[in-house]
Structure I
Amino acid sequence: MRIGGLASGMDTDALVKQMMDAQRIPLDKLAQKKQLLEWKRDDYRTLNNKILEFRNAAFDMKLQSGYLTKKVSSSQESIVSVTSSASASEGQYTIQIDKLAKSASLTSGDLRGAAGGSKTVGYLGLDSDTQLQITGDKGAKTIDIKTTDTIDQLVSAINQQTASTGVKATYDSTMDRLFFTSSKTGESSIIELELTNGQNMNDILAPEVNQGTLGTNGALSKNSLVNGSLVGTAQFTVTYDGAAYNFDVTNTTTVQELVDQINDELSDDGLDVSLNSSGKLSFYNRDSKALAFSDDQPDSSVVEALGIDTGLTPLSNSTTSVAGTNAKVFFNGIEAEYESNTFTIVGMTFTAKQEGGSTVDIGVTQDTDKIVETIKTFVEKYNSLIDEVNKELSEKRYRDFQPLTDAQREEMDEDEIKKWEERARSGMLTNDNLLSNGLNSLRRALSDSVNGLPAGQLKSLAEIGISNSNISGGGITGSYSDRGKLYIDETKLKKALTDNPEEVMALFTTDGASDSNDGIATRLYDKASALFKQITDKAGTTTSVDTQFLMGKENKQITEQMSRLEARLLDLENRYYKQFTAMEKYISQMNSQSDWLYQQFSS
């Protein structure tokens, strides 16, 4: 806090400010120089980002894969779809999907009223608390299961290990069944479920142990007759655990009536029978006892009509295991198998959708349209870069509009400041030698012929319809005012790609022993890389430290100069205030002496 002028009545602050304003002129010059340097640095960096984009595009154009793009078609997409890579050879092929790859899957039988998943595993037949080992294509895990666990709890425990086993379980309350699926397809896809207490796993899954072929009556229904052509009464015998159970069947006996008779007789002993959704009789043999069927008819007319096997061997092992199947295809008549329905043959990736279909024709041709679009996109990036560089080089420089000082900003409104700085920032890179030389090198890379290629082969862009000026239909595209922009004659380019695709590719991608032997894209990549590095060395990047690039070092020196000058100005300002303070002190002393003398003369 300073309070001046108490004795002299002078506005000390205003006087010191006026004197300091003159002393601050060198500091303001440095601040303006620093601002101009930072504006120029930022303009370099903005342009360098565009050079980097173009360099990356030139790198893509160096790759032969961009000129080998193929177009592939399938005559029947509903059976098999196909995509092509650059390595696919042009031609006609055939493929037939004999079998689709399938994952291992296991479906339980009817869980006898476990709807909602609230029934316990004990209800399904688990004798005691034990462990269930789950093995899938990813590995094996063991989980604890109890007789009191519900279906939902069992499903949850299995799915918690899916990441380690590849086996997933779901329960559908409407169908009242458990479904187990593996995470992949093919023969290596497996599902194995084993109880460590040795109990038959099928006791819990309630398997439909009879899946015999349908009888002469086709798919059965509850109200269909067992055999409407019977004469008199036939005796149908179920032999279960060595004991024979006889049931009378006539030409009016329905399937449901026979099912009810068998369940009434044998359900308490461990055998349940039902009619499944496929129209087949399904037997749930809880204790895996010996089970056989017969009748007293000479042609086993009841057994045949029901579509059941005359003898069923009970499952005695404790492991339930299933495996997936591979896809089986015939490519150009040659058989092959794959674990997935998506597979690759000679550079083509097929996705099989339907098996057992007819032979599908596959056609591979060069995708000329896509290659043209790739070249057009590259030319557009080049033209965009040319426009930006030319804009920077030709932008008008207003040297009378220097960056505003703090004092000048205080005297202007926002709109005036904005308009002033637009002029002050204009033309930072006008006639810049670095950019001019870089632009010229790009132009030469495009216009010079590619040496070293065989005689008679395409050697320049003009030969494929790309130049600074094209004549088409009597009209001329391009002029000197475009300052190096390229134009494409698409008709000529497509013809070159159709007639000489390999030559067009060589024109762009050749990597020769010298610059003159390099292909167009190779040259442009090298030239853009060199220009990018030169600008980076000069202006750095947003992540660069000032000491890593030239303009940063200069900016650092200016900042240090300003810091030293500000320190000197602060010392000078303090000295001015001390001098004014001393003056005030002397004036105060003189006023006191004057008052004393006045009092003396007055007395």
Structure II
Amino acid sequence: MITSVLVANRGEIACRVFRTCRDLGIRTVAVHSDPDADALHVRAADLAVRLPGATPADTYLRADLVVKAALDAGADAVHPGYGFLSENADFARAVTDAGLVWIGPPPEAIEAMASKTRAKELMGIAPLGDVTEADLPVLVKAAAGGGGRGMRVVRRLADLKEELAAAGAEALSAFGDGEVFVEPYVEGGRHVEVQVLADAHGTVWQLGTRDCSLQRRHQKVIEEAPAPGLTPELSSDVHELAERAVRATGYVGAGTVEFLVAGDTAHFLEMNTRLQVEHPVTEAVFGLDLVALQLRVAEGEPLDSEPPAPRGHAVEARLYAEAPAAGFAPQTGTLHRLSVPGSVRLDTGYTDGDTIGVHYDAMLAKVVAHAPTRAAAVRALAGALERAEVHGPVTNRDLLVRSLHHPEFTDGRMDTGFYERHLAELTAPEPDPYAPLAAALAQARGHSRFGGFRNVPARPQTKRYRTEPDGTEHEVRYRHTRDGLTADDDAGVRVVHAAPDRVVLDVGGVQKKFAVAAYGDRVYVNGVALTALPRFTDPSEQRVPGSLLAPMPGTVVRVAEGLAEGAAVTAGQPLIWLEAMKMEHRITAPASGTLTALHAAVGRQVEVGSLLAVVVEETPA
């Protein structure tokens, strides 16, 4: 019987496993890197062990240190979570060789499916060899791991060599394995998967389907169960193929078999030999706790002959600290507040006051809604996200809400190219014109000591704000009068109520309500992030035209070969590569011209806004 579980992971998934362990009366052990010393998963565990590492990125990849931590803490089982070492057969063997229980499939099954190239061979599918123009477009893909890391779509043969190198470097950093392969890229397909669970006694559960088509950079954003719109024949096909993969490998435990569906055909992609990030939608529909079932199977207990019948529909959205309009650049800083209303499930590895760092995945939380119908679940999730308080780094919250409301999604017509087609419209700024005024009135009330009474007409006060992340600047005016604060506005806006945390404005007879929260110079008004600007700008803070600034904190990992000051560059030419949260991000030339300054060097750590280079645009003759 398992009495103590070490989770060889961090963040949200570690917290989620600990929650089930607590419910079952099982002690918990966390491991952590130095940046994670005060992380929520560490605080949530009964015991915690520091993992020394050369860098924070490789700390959780040290199998020997994780096994030692389990033994030192007296754990008798290890749960790998997802990512990191979760699909590493050698790690699974090291755990069992140390006399510990491995809460996952047998190492042989992991080995058979952990390499996507070997998995395809097992299913009778061969990857592409020598790529020709006729094969384009193709997808470069990491043989190990997932989460979109080490994946590149290649549409020009001339780009293949560079993309192979970039994908390999990214895969090596994320998974410790730089092997990549090439496969055909199916345009307009849907990402459909089957959740499986098998015991050691020959019972295999197929827990329905999920649709994960809404993806950015091959990283899932919104997932749901069951997958909408599948014909009975197609549903039967994917279930049959999933069971074939399970039985072919002697699989035991929880896993997911993934497909790309185009028309009425399902193309096998891979089998993930671990718990998926999106497992909560399946739990909601089937009324199960998959982690509890993993523990049960690991203890050798049999599953029931049949799983429970599914009920209703569930939709999950991944809330990320990232700027979708800026190429999904990850964001960092203090998460002042995270609160999601409504009867939704919130799985997170953060709490108010935690810091979002640069070393790991930018996911803040998963928000899950379950309802009798798909339409009701989508509406509940969109409403909860719209009313959520997410105060801190810029997030993808608005993108999630707009995606859930988009007709292609509500009608179930989405595919993996959804964001390629609609990202511009989904990230277009939609500022609330009264948010800056509400911020100014709330701050004025917070600073006012005497209620604003004057014997003479008050002079207008002026405040300036910048909307984040689009950078639009606003100037608002208000007055202190004997009747309190008033808007200095020709549009007839009347101040009904103003307090530091709440403002009510009457606009044309309609009362608009604003919740306000301020943290230093950052103000949040009904979810709109505003930065209070000084009245005067320091000239030393101004950048010259053509300045290339770091869009995120990270490390410079590459500079274009031969790049030096005085070099001629062309618009769109990749100049500098940053690595943040195990993903590579390209900094390109904004225009054709001359590189007049280069401050980036391989290995340099940079913060948001750091000056990397300057390109002076060539003047037309």
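Laboratory data are not the source of any read-out in this text; all were calculated from the coordinates shown. Quantities reported herein were computed from a predicted structural model and do not represent experimental measurements. Cβ atoms are built from the backbone, for glycine too; each structure is taken alone.
In this comparison of I, II, the computed figure 32.2 for mean projected area of the Cα convex hull in nm² is attributed to II.
Figure out for me which of the structures I, II the number -13000 belongs to, where helix-only ellipticity at 222 nm (-39500 (n - 2.57) for each DSSP H run of 4 or more, over all residues; to 500) was derived from the coordinates. The value was obtained from structure I. For distance in nm of label points 7 Å out along Cα→Cβ at positions 163 and 571, the calculated result is 2.3, so let me know which of I, II that is. This figure was derived from II. So FRET efficiency 1/(1 + (r/R0)^6) of positions 91 and 195 (r between Cβ atoms, R0 = 41 Å, to 0.05), computed for just one structure, reads 0.15; which one of I, II is that? The read-out was computed on structure I. Could you tell me which structure in I, II was used to calculate distance in nm of label points 7 Å out along Cα→Cβ at positions 467 and 555 as 4.5? It must be structure I, since only it matches. Have a look at I, II and say which one yields 9 for relative contact order in percent (Cα under 8 Å, 6 or more apart), as calculated. The read-out was computed on structure II. For the set I, II, ranking by mean count of other Cβ atoms within 10 Å over residues 11-18 places II highest. Using the calculated result 2.6 for distance in nm of label points 7 Å out along Cα→Cβ at positions 51 and 299, pick out the matching structure from I, II. Structure of origin is II.
9.0 is what came out when distance in nm of label points 7 Å out along Cα→Cβ at positions 43 and 291 was calculated for one structure; which of I, II is it?
Working: I: 9.0; II: 1.7.
This value belongs to structure I.
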